[in-house]
Structure formats: C-alpha cells, structure tokens
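Engineer: Take a look at these structures.
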Structure P
Amino acid sequence: MQQFADGLMEPGGPLAGISTPLGYVLVVALFAFLILNFIMLVAGVTSWVERRVWARIQSRIGPNRVGPQGVLQWLADGIKNIMKEDIVPEQADRFLFKAAPYLTMMGFFGAFACIPFADGVIAADLNVGVLYITAVTALVVVGILMAGWSSNNKWALLGGIRSAAQIISYEIPAGLAVITVVLFTGTLSMQGIVEAQGAAPWKWFLFANPFLFVAFFVFFTAALAEGNRTPFDLPEAESELVAGAFTEYSGLRSLLFFLVEWGNLYVIGAVATALFLGGWRVPAVTDNPVLLGVLQFLVFFGKSYFLVFIAMWVRGTLPRVRVDQLMSLCWKYLVPISFVNMLGAMVFFVLFPEGSPVVRFGMVAFGAALLVYFLSRVVFHIRRARPEFHLSPFA
C-alpha cells in the first residue's frame, strides 16, 4: 500500500502536492472505505445465499419475494434493522453496552488488512501477518464479553461467558494448525505463504504432506467453532429463545453482530485459502497486470466462497452438539491431534526439507479419491430425495 500511495503522490498524480503523512492517511482511509463496503456486500449477500442453501437442503423454499429469487432480501432486512428503535436497558452500563458491537466489528474488520486478495492487492503485507490476524480477531472475544456483562442480564452474561470460553478454547487447535504451515514455509507473511504454493492443486499445501492435510481440517473445524457456527452455536440457545450475549440488543447494534457472523465466514474461507489452497496463485495466462490481478482476485474469491458454501452445508445438515461435547471435542481430541500433528510435521520437515514428490503424489491421489467418493454420495442422495411438497414457481 505504501508503493501505491507513493505513486498517487508523484507529480501528475491525483494526490500530487499533498504532504506525505496526509497522503498516507487519505490512502488508508480509501482502502478502509473500499474494504468496509466489500465486507458489507459480502456479508449481506451471504445471509441470502445461506438461507437459500438451507432451504434447498431442508426441502423448504427460503426467501423468494424481495427481488428476483429473493436476492434483495438481505437489503430489506438491513433497512428494517436500521429503522428499528435502538433500545438501551435502563440498568445496563450505557457506555460499554453501546461500545461492545463496535469493538467486535473492529476485531473482525481489522483482519482484512492482511488478507491477500491478489498479488499486490493487500492493505498491509506485514511480515507477521499470520500473528496479526490471530491477535486482532481476539478483540471479538472482548466485545462479546463486554456485551454480555454490560447488558445487566443473566442470560446475556451466561451467553457471553460461554461464547468467550468457546472462542478461546478453539483458538488453540486453530493456532497450532496455522503454526504447522508456518513451520513449512518459514514465514509469517500471508503473501509469503501464498507465494510458496503453486497454481495447480497438486502444488497446494493441502496436498503437500499428510500433516498439512490434517492441519487444514483441524483449522477449518476450529474456525467454525470460533465463529459460533452450527453445530457449535451454543451461545445462541434457540430452545431458550435468547440470543446469548446479544439478547438485549436491537436495531443497528444488533445488526452489527450478525454482520460480523456472516462476514466472518468469508474471513475463515479467505485465511484457509491463503494457507492451504494456493491463495490467488493462477497460471501466467496474460502479461496485462490489470487482467492478471482481476483473475487472481476472482480465483481467490471463488476458493474462499467455496469454503463458505461448505460451512453453509454443514450448518444446514448437522444438529447442534451439547456444550460438554463441544468442549470435549476441543480439549480431548482437537488439541492433542494438533500437538501430535505439529510434532509429526516437524519430523517430516527435517527428513524432507524440500518435500517428497512421492508423498505429494499419494496425497493428491488420496484427495481425488476422497472427492470422487464424496460427490458420489451427494449424487446418490439427490437422486433418492423425495421432497414432500412441490416448490413454488417463485423459488
């Protein structure tokens, strides 16, 4: 971003004549504005896509009235929430109650600074990008705890504590899975990790060796739990008709929490794509830097959103686990698996510092066989599905 800002402030550029500090501030503000609008668009559309995916999985129709195929439902819901009355409980801590959703939004929004959308399209290519993303997302925990405690509501407080315990617990296996990738590449830079991979699937870290393969699934599972996604959405107890730490919120502040939830889906997909699925790497099909950058962005977005779709699929299919099962999965299974997997990866890296072509070929063959089996089961169930009603022509 510094090179981009320097280019804008060169003689003849749009920011020529502006002092360097002010120019940097304007460029950062521009990037923040663009990323914020990108987040809101992705989160809004994801809320509509997710409800349509659930409907198809569960033989329902889903939103289909506002706009073609209900595509504007997310916009109508956003306007409705903004127009609702903003209620602050009389006995609540007004300052902390109002600040909590914005703090949660800051932790989520800050993660986009180090996400590599394409070669050179990154707000800040930090040499500790992985560490930064892990640290800044921890603000979400503080915001959720603040929301539950400041509401002066026992259900909100319990929901906030339960959510914080869940997020903090699952950060451990997720962090260990990320460390496995860092050990393999020797860098904490997100761009550096992407550049260490190739465009072809057999050059992704997912198929580099069995330890990175296991690390991907550990990371994705732990990330879903950190994002309070089904089957790990324990803080929001539907059976009790309360929304965890957000029980007392309404209007725009309530909307911000759901914006973080749906937008966080893309963050999970984007980080997993950069670490394991080759990121924005594409074959050099053109010498035009603009076209190549657009192609890299589309490839990165497509990979990330495919993982978002998988998360939607999981939510529409699996039932919610109990809270004891949730914590047992983390501490009795994912954490030991992560430690053993990381130690095994260290031994493998010492024995094969440049990787093993035989192991990579075996992993690609195993992954292809697993994908074929999975798709065959999907086709099997689709062909034998018997919907209990006929879908409306508006669906």
Structure Q
Amino acid sequence: MRMVLKGNGAVAHGVRLARAQVISAYPITPQTSIIEGLADMVSEGKLDAKFIKVESEHSALAGCISASSAGARVFTATSAQGLALMHELIHWAAGARLPIVLANVNRAMAPGWSIWTDQNDSLSQRDTGWMQVYCESSQEVVDSVIQAYKVSEKVLLPTMVILDAFFLSHTYEDVEVPEQSMVDGFLPPLDLPQKMDLERPAALGNLVFPDRYMEFRRKMDLAHDLALGVWEEVGREWGGLTGRSYGLVEEYRLEGAELVFVTAATAASTARVVIDAMREEGIPAGLLRLRVFRPFPAELLRGVLAGRKKVVVLDRNCSFGHHGIFHQEIKSALYGLPDAQRPPMYGFIAGLGGRDIRPDDIDGMLRGVWEGRITDPVSWWDVLEAKDPARAAVVMA
C-alpha cells in the first residue's frame, strides 16, 4: 500500500507492522509525532499494544527493559537530551541482551539549545553495545524498523534506528508500506530464550564477580560480529520480498571511482546530485553511504576503499578535540592496509545544529581535495575554515 508519510510516520507504521506489544514513551521534539502516531494506533485498535505514559525518558527505557525482560516486543523513541537521560539504562539494556528497538531522531545537543539535527546524540552512545542504523529516506525508515526487530531478536542486542530531525522526520515522501501478512511471515512472534517466567523463577541482572564479567562482555562483542552477517542476510531476505535490498553500506557509482565521498543519512541524497554532475565532467567520483554504524563494517570498508586515490568523509558530528566520528572510525579501519592500498583521507564537519549541507558545499569539499588545494587530512570545519577564512578568524579569536 502506497502512502505519503513523513519519516516519523514511517517509524510508527514500522512499529505497527512489527506488532510491538509494549510502547513506553515520553515526548521530545522532534520525535513526538512518532509516539503520537502510535498512541492513535493503539487507541483506535489498529495496534494491539500496551501504551505506557511515563514522566521521563529514563523511565521510558526502564519500562521497555521491564517489558522486554518479561518476553514482550517493545519500542520507544527519543532525541538529544532525552537519549542522554536514558544513558544509564542504555548500558543496562545492551548488557541484559534485550532486543529493544529505539528510534532516535537526531537532534543537536544543548547548549546552545537546539531542536535541529546533527548526530552527536546517537554517536555519544556508540560504545554502549547498541546497534545503530542511519536512514536516508522514509522508505528506508519503515523497512529498517521491521528489519531491526528481526536482527535484534536473532543476536539479542538492542538497535537504534536513526533519522535526521526535520530533513527526514518531518518531510513527507511517497512510501510503500508493506502488507501485514507479508511482515508476519518475515518477522515471527518473539520467543526469548531467557525471560521472566512465573513457572520458572530466576533472577536477572545479578552481581557478577571479576572472574566472570569479561566473559559476558566478550559475548556481547561476538554478538556484534555475528550481527554483521545477520544484517546482510536480513537485508537480502527483505529484498526478495519487497525488491528493496539493504546492506551495511550503499555503493553509488563506485565503478572506477578514484575519488570516494563517504557520508551517512540524508546528506547522501544531496551528495548523489554532486557525484552525478562530477561524473558528467569526467571526474571519477563515487559515493559510499554508511548505513549500519554499529556493528562497524570495518572489513567491508577496507575492501571498498582500498586502492582509491582519495577518500573524503563528511561528518554531521564531531568528537571535540579530535575529528569527525565517521572520519576517525574509517581511518582506523584502513590502518592495516599496505601503504600502496591505503588511500589518503580528508574529513569535513558540516551541518551541525541543522545547518543546510548544499550541493555546492559538497562540490567544494570534493574539488578542493581532488585538485590538491586541500591537503591536510584533519577534519575541516567546512563553512568556517575551508570556505570562509575571515569568519574562521572571528570564531577563533
């Protein structure tokens, strides 16, 4: 069924089709319309689920942890400071190996107070054990929510499905919403191997002594390794049912590409326009979109990027005092390549706090690197340094 949906609506329909049984949520702009949509579905009988209204995001995730521990399929959504307030329980959900799905609408962290997008809220949770998927379109959102439940329930790890505030969350698109019968065949009912059961009493989340703690964490790490293949397998299965296949990354015009632009989420849509124009000029440019960030597809990235002449990474985030986060992670993946195969990398930070990333911005980054005018491999703050040295001087004063 074709529907015109904004990204937040696509999340809600994905949760409905996955037959989530418990929704525990607290509103925060720009994700509020996700839970409003789900509340309507529950009240209208379109989704048979328990909707728990709580007083904070911390309690929202606590409700999900409790329900998931009892064997229910659960969902919540948040953004920015809300995700930060969940931080303690983000660790708990992953350590308890609960297959929770959470939609995070990327919103810049305060202060300065902002409701617009960048990725620092979700990326600040990258080391907690959650899987992370960055979506480019509303179609990908609805598909990824459904896939996230299947992958999470196979490997017993929680997943964040992540979308840009406003550029995606509040922009309407034509979306093919799958039929319930098809999703039911793809995603079987949840049957957790370990859960609260009155017939088999047990304690969960007990104290672990030093001679056992590392073993639990090693199993989490191995589950991430396993998940790399599961994401690809599930993506292929979904493609067979819908014609829409998804992998860990998306490659665009990489055949013969010597200059590769790497980014994630909605910035990739803008980048395609630039790549097409550069190809028309004879510049061998291509695009690599990073979709699954955790688990990190290091081996795949090495295979795709080895031997390229130059790699440019655009980050809508920053690890302050270092580089853009995707930039530093991809550099670490390429470190072990032989010198002749390891391409020089150049990073740009742009679009923080919802600032537009325009085609001419991306064109300037790519041409500056391709033509040799930008030679420093650090992460440039695009608007401030690379394009406007006078303004940079004011900022740095």
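Engineer: Who wins on distance in nm of label points 7 Å out along Cα→Cβ at positions 98 and 338 among P, Q, i.e. which is largest?
Structural biologist: The structure with the largest value is Q.
Engineer: Taking -1.14 as the value of log10 I(q)/I(0) by the Debye sum over Cα atoms at q = 0.14 Å⁻¹, for residues 26-217 alone derived from one of the structures shown (P, Q), identify that structure. Walk me through the numbers before you get to the answer.
Structural biologist: Values: P: -1.14; Q: -0.83.
The correct label is P.
Engineer: Please state which of the structures P, Q yields 19.8 when Kirkwood radius over Cα pairs in Å, for residues 170-353 alone is computed from it. Walk me through the intermediate numbers first.
Structural biologist: Details: P: 17.9; Q: 19.8.
The value was obtained from structure Q.
Engineer: A value of -13000 was computed for helix-only ellipticity at 222 nm (-39500 (n - 2.57) for each DSSP H run of 4 or more, over all residues; to 500); which of P, Q is the source structure?
Structural biologist: Structure of origin is Q.
Engineer: From which structure (P, Q) was relative contact order in percent (Cα under 8 Å, 6 or more apart) calculated, if the value obtained is 21? Present the calculation step by step, with values, prior to reporting the outcome.
Structural biologist: On the way: P: 21; Q: 15.
The structure behind it is P.
Engineer: Out of P, Q, which one gives 20.1 for mean count of other Cβ atoms within 10 Å over residues 162-169 as computed from the coordinates?
Structural biologist: For mean count of other Cβ atoms within 10 Å over residues 162-169, the value 20.1 is produced by structure P.
Engineer: Here distance in nm of label points 7 Å out along Cα→Cβ at positions 90 and 274 was calculated and came to 4.8; which of the structures P, Q was it taken from?
Structural biologist: P
Engineer: If Rg and Dmax of the Cα atoms in Å comes out at 21.2, 71 when worked out from the coordinates, which of P, Q was used?
Structural biologist: Q
Every number here is computed from the coordinates shown, using simple stated rules; none is lab data. Worth saying up front: this structure is predicted, and the values here are computed from it rather than measured. Cβ atoms are built from the backbone, for glycine too; each structure is taken alone.
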